[in-house]
Structure P
Amino acid sequence: MTKQEAKKRIEKLKKTISYHRYLYHVLDKQEISDAALDSLKRELKGLEEQYPELITPDSPTQRVGGSPLKGFKKVEHKIPMLSIEDIFSEEELKDWEIYLKRLAPGKTLNYFCEPKIDGFAVSLIYKNGILETGATRGNGQIGEDVTQNLKTIESIPLKLQKEEKGIVEVRGEVYMEKKEFERFNRERIKKKLSSYANPRNLAAGSIRQLNSRLVDQRPLKFLAYDLMADLNQKKHSEEHQILKALGFKTEEGRECKTIDEVVDFWKKLNEKRDDLPFQIDGLVIGVNDNDLNQKLGVAGKSPRGLRAFKFSAKQATTKIKDIKVQIGRTGAITPVAILEPVQVGGVTVSRATLHNEDEIKRLGVKIGDTVIIERAGDVIPAVVGVLKDLRTGKEKEFKFPSACPVCGSNLQKPEKEAIWRCPSVNCRAKRKEFLYHFVSKKAFDINGLGPKIIGQLMDENLVSQPSDLFELAEGDLIPLERFANKSAGNIISAIQYSRKLTFSRFIYSLGIRHVGEETSISLSQYFNSINKLKNASKQELEEVSDIGKEVSGSIYNWFRDKNNLKMVEDLFRAGIKILPSKKFGRKLNGQTFVLTGSLDSMTRGETHKKIRLLGGHPSSSISSRTDLLVLGKNPSSKLDKAKKLGVRIIKEQEFLKMLR
């Protein structure tokens, strides 16, 4: 990127970031996620580091917070409420320590780490032990006087438990627990009011209410993390102990002697973040020695001895280089965005799904756009937003194809569906995707048969359908490129070994639309044999746990297709053997269980396995056919639905007694 191009990009980034910061900090609204805004800020910071002469005083990297609201009296912070610079990787964390050692040669560096709560920062001023003023951060120098609102929060003491003369300032976060936030939003929806995007927005909006009676009706809490007074503390960790003695709630932190200990704590906290009652987005790490921290001072708007080590963002921003389409095993045509590589959720990604034609139109996405992508768990990232303010005019429209790009068949879109499909049974792309599915770990699990080798076998006309795999011999593979005697022998051995498999994995391997791993297990337990499943009516299929009309129709129609029946017959002719099913206990008597929240004793997968082994049926959704709801930590809306339907609700200990 040339300097001139960088200048234009910086101006657009500044304008976009400032707009979203104003929404977030002043109007308590949010159009894009925190992670997406962080990604834009990082891009801006990177460009300014590359071209420092382009840094201007109005850049978002040169300021803290937003402007104070006009409805409240102004409060000047004697000690500025500074922002904390973010870091996103272990490498950046270690670079920071090198930087500190350069600033403080010969000093021993110890750290104090605490969860970074996603709340609303406030300052509390106590005079002779009595709460005198509560203020927002505002722009870091001047905030708003919100004392009356803060007094409604029970976790903020009106009088310190330990008497202290003079002025004591305490800083911390106003927040709302996740379950209270969900309950509050449900109540608003019932009243046909708009819901809040996240707990932080609700906390911020509440504290900025001019009517403190409205604030009193909201279940806000306060967590203290900083003591801005000299009470003989030498370390930041001691401040937490003093704050507890003064009557404040603080989050458990950890003293770490090395950066490796910091990383270990960060990883453990990341693993259990979903089980915490409040939202956190990382770890705050500070030099524990207060005197040393003071000497390190401030660089720009952030203390040198303090960093926010953020968790891997589930969202990020990047540019779309191109849009291509993929053909799935059922013929589904999926548009895929080819991206400039970017880190999301700790993984570098270069592709993201755009789902379907309707989604492209809804987003208004073009080739060349700057977009927000989101990655949840191991799911392929998706494009969830377009930052149209960053367009240059060079972006191009994407035209959805009318014919299959592989076989040329005219695409079809069934009524009431959003997905275009290739109808041809001979489409090479469909067959290839189906074979990938057939040999996958949850199906026949044929080790060594990856996409490249499947493609090579198809190119050589050695394989066109699943049963062909079991007819292969070493001599067929050895002449092929990249194959030697040993690798050919290993693949043939893996194919022969895979001939025997459980009935549930066999059902999954068939690639029936809407039939995943859980449904395959349920079908195998209910029908016990391929003949019973093949001849089942739609009504019989709907008797199976978690199977409704759409899934039963899909299964029923699949077994009415002559090509599918021939494929099954060919597999058994090729020597496929279904292993006898495990003998399941009858202790749970076919009862249907649904789990909400997380259990301390086992994972969700382990829970489902135990239920099946004792003759029960695990399900993912509440219905009138549900017998029991197992209640874990941080339950979802399933709990409310269970109560409405009169489903029996049991806690973890009672559930474990049933399993024993």
Structure Q
Amino acid sequence: MISCVNIALAFGDRALFEDVSFHIGPRDRIGLVGSNGAGKTTLLNVLLGETIPDSGQVTRARFVTVGYLPQEGMSVAGRTLYREAESAFGSTLELEERLEQAHRRMETLDETSEEFQEVLQIYGELQHRLEVSDAFQRKTAIEKVLAGLGFRETDLLRPTEEFSGGWQMRIALAKLLLTEPSLLLLDEPTNHLDLDSLQWLEEYIRSYEGAVMIVSHDRRFLDNMTSRIFELSLGRLSEYTGNFTAYVGQKEARKDQMLSAYRNQQQQIKQTERFIERFRYKATKARQVQSRIKSLEKLDRIQLENEEGEIRFAFPPAPHCGRSVMELRDIEKRYGSTLLFRGLGLDIERGDRIAFVGVNGAGKSTLARIIAGLEPFDGGERRVGQNVTIAYFAQHQAEELDASSDVLQTVESVAVGESRRHLRTLLGSFLFSGDDVFKQVRVLSGGEKSRLALAKMLLTPSNLIVLDEPTNHLDMRSKRVLQQALLEYGGSCVIVSHDRDFLDPLVTSVVEFREGSIRGYPGNVSDFLEARDREADSGPRVAGGGTSGIPAPAGRERKRLEAEERQRRYEKTKPIKEEIARLEKAIEDKERLKADLERSLADPALYQDGEQVRRVTAQYRELQEKLNADYFRWNTLDRELERINEVSRGTQTS
């Protein structure tokens, strides 16, 4: 579908890519990984056609389209949410306008005239093209995608300028999905999604007909979504088969092989250099010496990646506090006439590690600020335990940093005791290395400011940490540093996040926000998701066993029936999905073998051996038959899956 052959690109004296080659097939699921600055975003721009490489070729099949979702910066205004999403169907809307023009023209013509017959013929052709384009399914598609990404029905007629930055990115993602390009390029798509929307996006991508390339620091998302990994490092691109976890194992094995090859090569180089030095001035060895000098000059020397040393960071010791860290009783919060929640209760005890999850707008960040003492509330009581000291982080705190200070001065201003000796190490773990620590805050990007604000918070002694989306601007290495520090932290913590891989080893309970109430689940996020899939919604309940104080919502019986239907659908579809996944892996392996055989059949040297030609040709035919059978089985299973989902939707509607 799209191929890059020997592409190279340099910025000034720095070579970003050298002889990078790869191919993207029609249904590939590719994760693009690499350290910050390795060129991931630049490579996406090359595929998009916005950056032209210095050399090499980028070829794409006819009619291939590419869609791109950047990390941030997308904003729209001037239309309602529905009309903005509808703009993704630009060619269809143009067809409808032309159809309307033809209709208006026909109304002015005599039906017996020649011009009327000509316009009528054009009208019929346009109508046929609209039917082929599935224009009549447009409204359903728009509502399905917007609902999946967390928008409510009441949002459809809202002006887009009313939506915040995170929701603006969701609007951009919705338009991109509705456009259905041949290749989706997604740069950190999970940053602005809650768990429900994230799970919906995963299901959508699994059934997406086109190819997808994802840049993400969410390891769980990459594990669930990808079957190939492209790694950019030292200007080269390496391919790995499987998801991110498989890539980590394969990379470790390759690193061992590379290290062994490097050591062997270094030994050979030393031996050659010793020979040259020993016989450089000996006339009888002059030819051999020159031969070895030339061989060293032509040698393709193995380069080892710079090893990322293991960085460890420890929070300042948590001051001792009482067993009860905080009690919230009958908390009520309004924004103007809008009631966010009422009668809400929560207990936090020493050592608790709580994750706040739920749809955006449900009140997770608001309650986090109430816990931190930064948000007023309209009713109820907030009781802080004895000797409790709170540290709080949220993305907006990045704007409260002193713009005139540099990075190092910012953390020096709060560091105490032993931590002062390790400030450069801490800043390095949050991607401030070398002279970056002397940059003034005013010149930092939004992501850099967020990382600096987080590092500053980590140096403040506390026994209750409240973190609101701490991982959005962190790479995998920085997340590991923060995760390990939290694991060793002696206090309590509340974390608002949707990053399952980050949360799972950390948290001991999960609080879900839904419909103005909260409900507590023991265990980590994976335990919560499994429990929610299994059980019927039996009404709100909070961590610690208290009730939320909000009357049970109307339609509880309907919700119970819907939950039972979801469970029945899950039991029916699970084995089908598993077989589809197995088939897709088998098809991928066979397609790879088929490509190898096709290369062999294209090699003229093969035809010098008649027996070998017959063997390879028979193997190719047999493989093609097996592939056809696999594709047929895959289509049968896919239709069965769709039939079950349609029946389920019909049951819920009735």
Structure R
Amino acid sequence: MEDIHALLRNHFGYDSFRPGQAEVINHLLAGDSAAAVFPTGAGKSLCYQLPALTLPGVTLVVSPLIALMKDQIDALAARGIAARQLDSTLDAATYREVMAQVRAGQLRMLYVAPERFNNERFRAAIRDLRISLFAVDEAHCISEWGHNFRPDYLKLAGYAREFNAERVLALTATATEAVLDDIRAGFDIKPECAVRTGFYRPNLTLLTTPVDASERDARLLQWLREREPGATIIYVTAQKTAETVANALSRAGLPARAYHAGMKDDLRAEIQNWFMRNDTAIVVATIAFGMGVDKSNIRYIYHYNPPKSLENYSQEIGRAGRDGEASLCQAMICPDDLNALENFVYGDTPAASAVQGLLDDLFSRDIHFDVNLNELAFVHDIRLLVLRTLLTYLELEGYLRGGTPFYSDYQFKPRMSSAEILARFEGARRDFLAALFRQARKARTWLHIDPASTAAALNVPREKIIRALDWLHDQQMLEVKVAGVRYRYQRLQTPPDLTALAENLSQRMLQREKAEIGRLQQVLDLVNADSCQTALLAAHFAETLPQPCGHCSWCLEGRQTLPERKPRSIDNALLPRIQELLKDEDARKILREPRALTRFLCGLTSPRIARAKLTRHALFGTLEDIPFSQALDWVERELDPVAG
């Protein structure tokens, strides 16, 4: 086996490893699974890119970050290393090309998003591959107690086993001890194979500045003008804020642009490329920006709004100063922002009646059933991610077993006439394809076919229909696309007491809500701390600094005091307007629960609120400046008898 230092030098141009890299790589090359907990920018990606060059088979890299995939693949291509990605931005021809390379064994690395495993065509395509390494980026998402729990991540360990991955690498920049324990347990990683390096970076100055909302814009503009120009990211909470702040800075003559998930993909790509090329560019962005952006000389990170957790904060400041040069990270902490941050959390918690309704629905179905998650979310008025979490809980508790998702609607467009296609086949194959084509429904351009009903009509397995369509697509006889993903489930057992289970799940969601609010409080506690803030932040990630850092707000200026939130009252003049709204039967059905009505008044949407277009109602968001708990108390006191 080629020496790993030679691989590092010959393929990546480095003479030495960064801390932790060689240890992780040696674990993998010895055949063990491993975890790498490195700070943002500390070189996690090399831990799978280098082994991929020497291991047989393919390295499958699972990452939720399309920007990271693109940047890494471009860099690998420049080094002559074969790597591709599969994501939602690919057209049919490119997808076909990538899959052909996968099947031919021409790729060292294949990058995919976690959601790609919901694609049954993809799962079928990789089932026979030799996966030498299954690398999972942002692995903290597997932990229910992490700051960014994603139910899809709980399934990744199962997929690694299902596809006989020979070893797993879990990577994250933000894992507390409890989260790392979850990662190790999920991916069966030995304690000695979990490598954590230091969080502390001496080149970062961490400043936290309490500000009033009325002075924030002027303070930010002053700092940007007085300080030496440099590449800058300004993080905000809302998309609208990104646009407003960027426009204000641009009018002041600064090179600022907004970036957020509401923009079209091509515009976001243009802004990102502009930022990468420009060493004085300022991007005002939601957290959608920066993840996977490999720019070493970002000099400033500002938080216009408070980060929602210490984990988010550490990720975002970790993008500064990766070149080792001095960089400044300044968080403006405005108490008036806390309502919006808290409301994001409260808006996710479903009403107890919604959870009960979901369980009654699921356990009244046949033993084998399938669902469209968007429709299920609407019927029970539960946000999609929360619904997926509840379904995952039911799987973990042994009540349900998730099966392979499938598409209920395949669409195809012939690239040649059906007669020309059929002329290429004989006998039973020709008869089968002719019968398959007769099952299709013609629309304006595309033909639609339901694989399940077609399989039943032709008395063949559903998989045979899928394989035929895929083969015709690969041979460029048809252009095929899919829609209507449905999720299969099997009921393993019926809960002895549905009401008790619903209460348990509701309490679990309330505990998650409490934990998220607690994470926000940890940010405020950091600002108010009477000790070195950098040391406290390092301790959160299990690192002990031997002495105060000397370059945080506490070390430079002493203890700060965060002002209390301004008390706000609710005008009872709203009561008759709300009562009038609730006279409408459709609105009353959606808003009858106190939590649902409070969400609506605080400007938080839900599947039913969105579909009923209640976001356009004049009362939507009228209490957005009121803490959610205060608004809920008011609704329960003044309106619960009316709404209920």
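Every read-out reported here was derived from the displayed coordinates using simple, explicitly stated rules and does not represent laboratory data. Every value quoted in this text rests on a predicted model; they were computed, and no experiment measured them. Cβ atoms are built from the backbone, for glycine too; each structure is taken alone.
Of structures P, Q, R, which gives 0.65 when FRET efficiency 1/(1 + (r/R0)^6) of positions 50 and 274 (r between Cβ atoms, R0 = 35 Å, to 0.05) is computed from the coordinates?
It was calculated from structure R.
Ranked on mean projected area of the Cα convex hull in nm², which label among P, Q, R comes first with the largest value?
Q
For which of P, Q, R does FRET efficiency 1/(1 + (r/R0)^6) of positions 74 and 282 (r between Cβ atoms, R0 = 25 Å, to 0.05), calculated from the coordinates, equal 0.20?
P
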